[in-house]
Structure P
Amino acid sequence: MRAPIFLREVLDRIILIVAIYALINMASVRYVVDGMSMEPNFHDQEYLIVSRINYLLGEPEMGDIIVFHFPDNPLEDYIKRVIGVPGDVVEMRDTYVFVNGNLIEEAYINEPCTVNSCSDRVWQLGPDEFFVMGDNRNRSSDSRAFGPVGREFIIGEVVFRYWPLENIGLMHQYAFTD
């Protein structure tokens, strides 16, 4: 008589574990940094948790660090920082970044742009377009090369780093500052 109760309890726990695992996978994605485009803040082979929920409840904002499907090959994912949101005018001028005519302070970048990687140009963002750039400006393939990213390609916001262990933590310290 005890065996069926024990089996039912084990089955209940297995179902609960599977349900929790499924919910976590629907709400988040794990991502491995590939390359050095986000240095000095993110390095090759770091493991991150990306929240899908954040952008179900709201929209990406300037300074958010996001993971998205590369528009030219949606099977490939990129990590970049949001520099411009729908309706913004993003301008590269004299190797500096301006958004809506205002120079943005970028204490988080690896090094200032060189003329070769940040030539003068202007982008007017459409209703569902986001301008993204890597923090390692001189070694990043980003919106300067492939244009704005459509909202439909954005997976979510980077919220947590779990590997390597010495760098574990929430990602709020890498947020954009006005």
Structure Q
Amino acid sequence: MKVIDPRVMHHLASGVLEGENVTKAVRHYRDVACLYQNPRDDDPVVYEVYTHDEGPERQGNLLWGLTVMRPVDSNGECNMTRGHFHEDRDCTEYYFCLRGEGLLLLMDEDGETWAERMCEGSLHHIDGRLAHRCVNTSATDELWVGACWPTVSGHDYASVERREFAFRVKREGDKIVFEERLTNK
């Protein structure tokens, strides 16, 4: 019997995802500056997304990913991903926290928003009808979040751009506070 080496490695201890069909996207502050109430003047890297895609895009196939979020804030507002619904609302997703602490913001199509605490080892099932966004609440540590989702799910960023999550997440010293967006109603 022939034994072959793995084509992809997700080194869970270090978080690194590498190998065949792994792509890396780097997001700078300028890419997400519109999300924040009080923009920064500089342009640091805010997060990186690694995706393993075996293809093709069809029902039953899955993507595997890793998001590494830096401990960057925007004048007190915690670092966050863009957030999205799935184009195919029947597609669910799993997030799992490998390192750090943060929040998984969830929002239904009526704008109702809530959060789940993310910590090392936490597993989060995301219903396909919910928009989702990761928030790194740490001032010093990265947040590493793994994900698995269907290749056919798609990303609907436009719906979140039209109706943002109802709360901003801010850090005041060692405390996390939530500020309601009055314009979201």
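Every number in this text was worked out from the coordinates using simple rules, so none of it is lab data. Here the structure is a predicted model, which means the values were calculated and not measured. Cβ atoms are built from the backbone, for glycine too; each structure is taken alone.
A few points about this structure:
- Structure responsible for -1000, with helix-only ellipticity at 222 nm (-39500 (n - 2.57) for each DSSP H run of 4 or more, over all residues; to 500) calculated and labels P, Q on offer: Q
- Structures P, Q were compared on distance in nm of label points 7 Å out along Cα→Cβ at positions 23 and 159, and the highest value belongs to Q.
- Calculating FRET efficiency 1/(1 + (r/R0)^6) of positions 15 and 87 (r between Cβ atoms, R0 = 25 Å, to 0.05) for structures P, Q picks out Q as the one with the greatest value.
- For relative contact order in percent (Cα under 8 Å, 6 or more apart) computed as 25, the structure of P, Q it came from: P
- Test item: Kirkwood radius over Cα pairs in Å calculated as 17.7, pick one of P, Q: P
- Calculating distance in nm of label points 7 Å out along Cα→Cβ at positions 79 and 119 for structures P, Q picks out P as the one with the greatest value.
- Identity of the structure behind 20.8 (criterion: mean count of other Cβ atoms within 10 Å over residues 95-102, calculated), options P, Q: Q
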